[in-house]
Structure P
Amino acid sequence: MIQRHLNEMVGGWMVGDFEPTCIPSTACEVACKHYPEGAVEAAHVHRVATELTLIATGRVTMNGRLFSAGDIIILEPGEATDFRTLEPTTTVVVKMPSVKGDKYPVEA
């Protein structure tokens, strides 16, 4: 048995083709991310990966749409989104495959 802690991971990312990681993999990336109220991520797009985001707790807006605990959002490759928390929020994110550098800012 191996024990690691989420605080050891960068940005909550714990599986994927990066370091540090709990399980190195090019098949997927997995993260558990905690955000304070008002956290913002600028609009971006993945050209290769599909991204699935579970809103575990809290409320967020993505592309002007409201999502809350229990909602699962699936973004296909090339589909851009932004992200803003409306209250403290925890997400679980899965990206497939794990491709280094597959995050591109979207110009406003």
Structure Q
Amino acid sequence: MNVFEDIKEGLNQAIEYEKGNLPARTTVLEIAPVEVFSAQEIRTIRQSTGLTQKKFAMYLGVSVKTVEAWESGRNKPEGAACRMLALTKADPLFPRKSGIVSA
């Protein structure tokens, strides 16, 4: 099927949907809850990557002081930082595989 036929088919499906002749397609997604990490877990995750606090901070897009505060337990990461920590915990090579960190 070429691009024109794909577009034509999509438009025909939209027309049929508007007429009530075609049910809408839905996709149900489940989103995992944001993990919470202890100071020791954050240190262990960083060490598993082989990165210094400075390089780990650059990887996460935060300051070195932030990483120091997380690892000492003075502060806790939130939101996107926790998602990145979870990805890195699951695969310590993720920083390199993702292309964020290179040799």
Structure R
Amino acid sequence: MKNLDNKSWEKAQKADKDSVILDVRTPDEYEEKHIPNSKLINVQDAQNFVSEVEKLDKSKAYYVYCKAGGRSMMACNIMEQLGFSDVSNLEGGITDWHGEVTN
């Protein structure tokens, strides 16, 4: 897992056109605001999180975020245990995000 700051995370994600942005917050938080084109899988719903993540393509790069970076770090660790090799955590989460958001 890579822990990346705002600029590094956005730059790396944009450089990989085949990458996936994963929002691991709750549906309510996602509705409030989220990074465009992100896929929501709530890490707090542990059983559903694992079953949904197992459906994803392990060969792709995943850029994971939450509100402040804690839940996304946990999600990245789970993903690595499930065999994902290219996961990047957004340090500071969407709270510190300076890029585009959808409200």
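Every number in this text was worked out from the coordinates using simple rules, so none of it is lab data. Note that the structure is a prediction, hence the values are computed from the model and not measured. Cβ atoms are built from the backbone, for glycine too; each structure is taken alone.
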Q. Between structures P, Q, R, where is relative contact order in percent (Cα under 8 Å, 6 or more apart) highest?
A. R
Q.
Comparing distance in nm of label points 7 Å out along Cα→Cβ at positions 21 and 77 across P, Q, R, which structure shows the greatest value?
A. Q
**Q.** If helix-only ellipticity at 222 nm (-39500 (n - 2.57) for each DSSP H run of 4 or more, over all residues; to 500) is computed and equals 0, the structure in P, Q, R
**A.** P
Q.
Of the structures labelled P, Q, R, one was used to calculate Rg/Rh (Cα atoms, Kirkwood Rh), giving 1.31. Name it.
A. Q
